[in-house]
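**Student:** Pasting the structures here.
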Structure 1
Amino acid sequence: MGVVATARGWVAERVAGRSWWVRAPLVVVLALILRHQLADPGHPTIFEGMNLGFHEMGHAAFFWLGDRMLTTMGGTIFEIAVPIAAGLYLLYKQRDPFGATVCLFWLGTALVGIGLYAADARAQALPLVSPFGPVDVDSHDWTVMLMKWGKLSKDQEIGAFFRHLGISAMIAALALEAWILRIMATSRDA
């Protein structure tokens, strides 16, 4: 048995008895979000509030370690880690591959946002939010990180890398969702 057939069987086992048509509208909504992100990476998404909340939570979580650089990186780390952790939980604990692909899409939106933020390191034109007090030049995470690593002049390239990675994750998520919906629909008919 090939890898695809094995994966199909694994997914079919986990989605048995679930309705594909209930999930299909969500795929349409996510496809529209991707369309808007392709046209304008700064276009707000339904995930934006969560991404910002987890970003700020990451700063707070790493603050207690007492390391300025880790505190600065904590926002980006949490923005990436939380959707991954949620996806793994849904995949392995809840046995919900479709839910895991929604988390992959969510990760994609976070990566696009991270890309925009990284690309803004020199210009610092984006409005910043900080629960820790006034915002100054030292409040821009990516300016601080890229200056520390001697890569500030590469902010546009680094930002583009994250944006492309995010768009790729969103496209992969939509393809997997369509595949899972097809398995759900055909398994039900069988």
Structure 2
Amino acid sequence: MDPCPYHRFVVIGTTGSGKSTLAEQLANKLGLDFIELDALNWGPNWTPAGDALLRARVEEATRSPRWAVAGNYSKTRPVTWARAEAIVWLDYSLWVIFWRLFRRTWKRVVLQEELWNGNREHLWTQLKLWSDDSLFHWLFKTYWRRKREYRQLLALPEHAHLHVIRFTQPKQAQDWLEHRIG
């Protein structure tokens, strides 16, 4: 098996698609730095870092020669995509992502899992489907837009250097990780 020729990845997809999980697995398997954009963005009490601070953090984190970034922040794309060699796009169906998000959220709420800087998800927040604070609201709000956006963005000349690896089913991503990487 040929070793993976890429050392700088960005894993993209809609909320709940499994970006962080896959990016961390990829980083562990290839000995890359794992960079989670949510961890760089969210301060205590869900306070966002602000554009300039987030961009500075991402600039610093992606200076190393080997990394896997998990996240979709448009404000960091000029840094992450410009420096990346490959994009891994988790382009799963809405229902696959919905159930993944439901299971993940339920687990985090029940176990009171700490995410970043003391932040935790709360069931009531997620159930408020009318609120931008709900990940389910965010999923339904952004799912179709992301599908269109990614196709358009990946077709731009400034992204021609990126090798695009697109998965439409979680099994494809796991098979790739287990049999084609490292």
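**Student:** Compute percent of Cα pairs over 27 Å apart for each of 1, 2 and report the one that scores greatest.
**Tutor:** 1
**Student:** May I pose another question? When distance in nm of label points 7 Å out along Cα→Cβ at positions 18 and 162 is compared over structures 1, 2, which one is greatest?
**Tutor:** 1
**Student:** Looking at structures 1, 2, which one was distance in nm of label points 7 Å out along Cα→Cβ at positions 10 and 146 calculated from, given that it came out as 1.4?
**Tutor:** Comparing all candidates, it corresponds to 2.
**Student:** Here FRET efficiency 1/(1 + (r/R0)^6) of positions 90 and 154 (r between Cβ atoms, R0 = 30 Å, to 0.05) was calculated and came to 1.00; which of the structures 1, 2 was it taken from?
**Tutor:** Details: 1: 0.30; 2: 1.00.
The read-out was computed on structure 2.
**Student:** In addition: Given -24500 as the derived value for helix-only ellipticity at 222 nm (-39500 (n - 2.57) for each DSSP H run of 4 or more, over all residues; to 500), which of the supplied structures 1, 2 does it correspond to?
**Tutor:** The value was obtained from structure 1.
Every number in this text was worked out from the coordinates using simple rules, so none of it is lab data. Since the model is a prediction, treat every value here as computed from it, not as a measurement. Cβ atoms are built from the backbone, for glycine too; each structure is taken alone.
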